[in-house]
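Structures for review follow.
Readers should treat all values here as calculations from the given coordinates under stated rules, not as data from a laboratory. Note that the structure is predicted; figures quoted are calculated from it, not measured. Cβ atoms are built from the backbone, for glycine too; each structure is taken alone.
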Structure I
Amino acid sequence: MPIPDKKALMHFAKQYVELWNAHDLEAWIANWRTVAPGDFRMLDPVGTPEKQGFKACAEEPWELFNARVQFKHHNDIVFVNGNELAWVLENQITTDGNTFIGKSIETFRFEEDGSVTIRTWYDVPERKPTELGDMFQTYLPE
């Protein structure tokens, strides 16, 4: 598979957010597979153990977070250079009846074999006995 070009990666980025927010898992997965039909690796966030495979890198986070998190990014902070895409993502997280905004930096490196490596940076919430703390205890067990 050739490395996706800038137009394909920009379309993927737009669809990633739109389909996530629409809670359309099947279309969101199909969007992923247009640019990364191969293996997945993810450091989410950087400094935590690496996750491997589509299930661990995409499906399981969807199942845990999609009902409570909406995404927003701005076209002026989506960058494509060669085979890499980077963005600043606004994460609108609703837990315990409250909504707050967390920002993340996320990079995606696409390879000729169809694989992708994802790296993210964000502040990990404290492991308190709250809905958000419980979500991250599940996502990032110690």
Structure II
Amino acid sequence: MSHREASHGRLDACEVRVVNAERVATTRAALIGEDEVREVAELFKVLGDPSRCRLVYALLAAGEICVCDLACTLDMSESNVSHHLRVLRDHGLACARREGKMVFYSPDDAHIESLLDLTRQHVDHRDTLA
């Protein structure tokens, strides 16, 4: 067991209860509202599904791609890809456009790439500490 793992249990709670009222007030004032925190949590739930996460990365790599090419790229069925794309679209992570009988998907905006890049940096950073 690493030093980090051994000391982790001791970091979960204070051994002495001393409340800094000013710090509590400042921190409360900086918190986001309940509605916004629910939306953020919901977004992470959507991205928490490995298939949807892979789909977002594929959309970012392709820029724009049709459903059948996306299914082939990820070795998934078109119906499964369509289902996940609908969830991503409903949460503002992907947008679609129809061209004749084809439907093309792309990332909704640049924030998605930034969000995933920061998340990957965090994961990579944690891996280097282990």
Structure III
Amino acid sequence: MVSKLRTQRIADRIRDDLSEILLQEVSDPRLGGVSITDVKVDRELGFADIYFSALEGSSRAAEIQAGFEHSQGFLRRSLAQRIELRVFPRLRFHWDPTYERAERIERIIASLHANETVQPDGPGAKGQSAQEAEDAG
């Protein structure tokens, strides 16, 4: 088994090199505009789980997944030539919904802030104090 620090260094190297390979060497149009968001390597170095995202969102997830599955052998061979390991891990690709979730949360927060500025703030908004509002109600 490999230490956590070493698996993290290997994962970081795979992420960096795979991003470079996607930009410079891969000609599959399905993999255009893809970002590698994270890589996790298991302690036995048997598998590398690669998480990806695209600007277009999850509408292209199946297409990109198919592109990765098709070019998996090429990508693994290219990575193995760049990263010296006795046995190179098998690659598994997963869609990463983190950016879409973050965007959705930001939209919700923005709409809440917009609602706060449009709606009056509580009982004193019509010019009466909180005590007057309480006495009237």
Rank structures I, II, III by relative contact order in percent (Cα under 8 Å, 6 or more apart) and report only the one at the top, that is, the highest. I
When Cα Rg over 2.2 N^0.38 Å is calculated for structures I, II, III, the one with the largest value is III
Distance in nm of label points 7 Å out along Cα→Cβ at positions 10 and 106 - highest-scoring structure of I, II, III: II
For helix-only ellipticity at 222 nm (-39500 (n - 2.57) for each DSSP H run of 4 or more, over all residues; to 500), the calculated result is -16500, so let me know which of I, II, III that is. III
Assign the value 3.4, calculated as distance in nm of label points 7 Å out along Cα→Cβ at positions 18 and 50, to the correct structure from I, II, III. I
